[in-house]
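K.L.:
What follows are several structures.
Values in this text are rule-based calculations from the coordinates and carry no lab data. Since this is a predicted model, take the numbers as computed values, not measurements. Cβ atoms are built from the backbone, for glycine too; each structure is taken alone.
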Structure I
């Protein structure tokens, strides 16, 4: 199956920078979604059903800057409980360690300095793609396990069982055989057999009786 292009949000108020990033990313097989400022970027990111899995956010943008976008995005993801968070790369001309730390503390996964070097960008985007693929595969596996767990129902509490016939009283106050009661509430299947004690108590006497009848028939005079 052919792999779908990875969708990437490019948010930058500079049209030249935005276009340059778009050309490079498309060359590497990515699908680009553009935003001209922080407000447009947020409109894309806040929708969990349509947002791209990777976002390249300019630090300094009108309306909402890249750092504030990261904060809002992480709060939003926490509120709705997303399984795969957006991988955010901040693109900035600010290179001071204090400023870089502020961006990472806000929720960014990586950062790049302007002007972007195409080879460095390609490498960082590849890291982001691997991260998204791994997180998506993990989320899918978790979903499968949760679905499997939903099918496994367990019996809990005290079961009223007859001390003579061993039938169980169900929630509707009817008495059921143990097999049918458990089958309705679990995924268990029954394979009937005979334990040694029951064999001696029930089966052996019947066999002996049949053998005796056969012997008496054989010994009878013609």
Structure II
């Protein structure tokens, strides 16, 4: 599998988003990662539909939305027209997972499940792993950018990759939180094939985002 890098817009320059997005448009095999927070599931608020409606007019990459929200069912309806490719919800926020997955599948090309660092892979039954397109493993506690990578998440990547191979599942393994050129290689070796990076990419002083993306790969 090719390695997708998904720069997290949360770390971009909000006063000059268009310039940052256009710089990313020149790089191949990217998704644009959008952290949608509601101030309830996590203690932070980010951006909503009006911002995403503007982003989709300038972004050439697939929009990858991570919903850190208490009620993803509500957001599924409200965001279905903003051009999202992937809709990831948190396992911890939902009771009827299979019902939500079926609903999301009718609206979005790709549907993902996210697990907090302390939530084990084993909570997801195999039949749902067979239905899902992406598993997002948080390697920091969600809610804020710039946190330190939790290395124990590598073991969860290994476990998920084993399940994927044993059962011929097709889901991507995405990891988000504290990703940089020091830990990306370990994650890729463990089986991750979609890495979210925010601070590491957007802190490049000369805005040479390609160099940071290549170092992650």
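K.L.:
Which of the displayed structures (I, II) returns the greatest value of Kirkwood radius over Cα pairs in Å, for residues 68-131 alone on calculation?
P.N.:
Checked I, II; max of Kirkwood radius over Cα pairs in Å, for residues 68-131 alone sits with I.
K.L.:
Comparing FRET efficiency 1/(1 + (r/R0)^6) of positions 12 and 180 (r between Cβ atoms, R0 = 41 Å, to 0.05) across structures I, II, which is largest?
P.N.:
Values: I: 0.05; II: 1.00.
Comparing I, II by FRET efficiency 1/(1 + (r/R0)^6) of positions 12 and 180 (r between Cβ atoms, R0 = 41 Å, to 0.05), the maximum is at II.
K.L.:
Supply the structure label, taken from I, II, corresponding to helix-only ellipticity at 222 nm (-39500 (n - 2.57) for each DSSP H run of 4 or more, over all residues; to 500) with the calculated value -15000.
P.N.:
Attributed to the structure labelled I.
K.L.:
The value 34.1, 116 for Rg and Dmax of the Cα atoms in Å was derived from one model only; which of I, II is it?
P.N.:
I
K.L.:
Given structures I, II, which gives the highest value for mean count of other Cβ atoms within 10 Å over residues 172-179?
P.N.:
Top value of mean count of other Cβ atoms within 10 Å over residues 172-179 goes to structure II.
K.L.:
With relative contact order in percent (Cα under 8 Å, 6 or more apart) computed per structure, which member of I, II shows the largest figure? Let's see the in-between values first.
P.N.:
On the way: I: 13; II: 20.
Looking at the calculated values, the largest one is II.
K.L.:
Next question. Taking mean count of other Cβ atoms within 10 Å over residues 60-67 as the criterion, which structure among I, II has the greatest value? If you can, show how the numbers build up before the last one.
P.N.:
Numbers: I: 18.6; II: 21.5.
When mean count of other Cβ atoms within 10 Å over residues 60-67 is calculated for I, II, structure II comes out on top.
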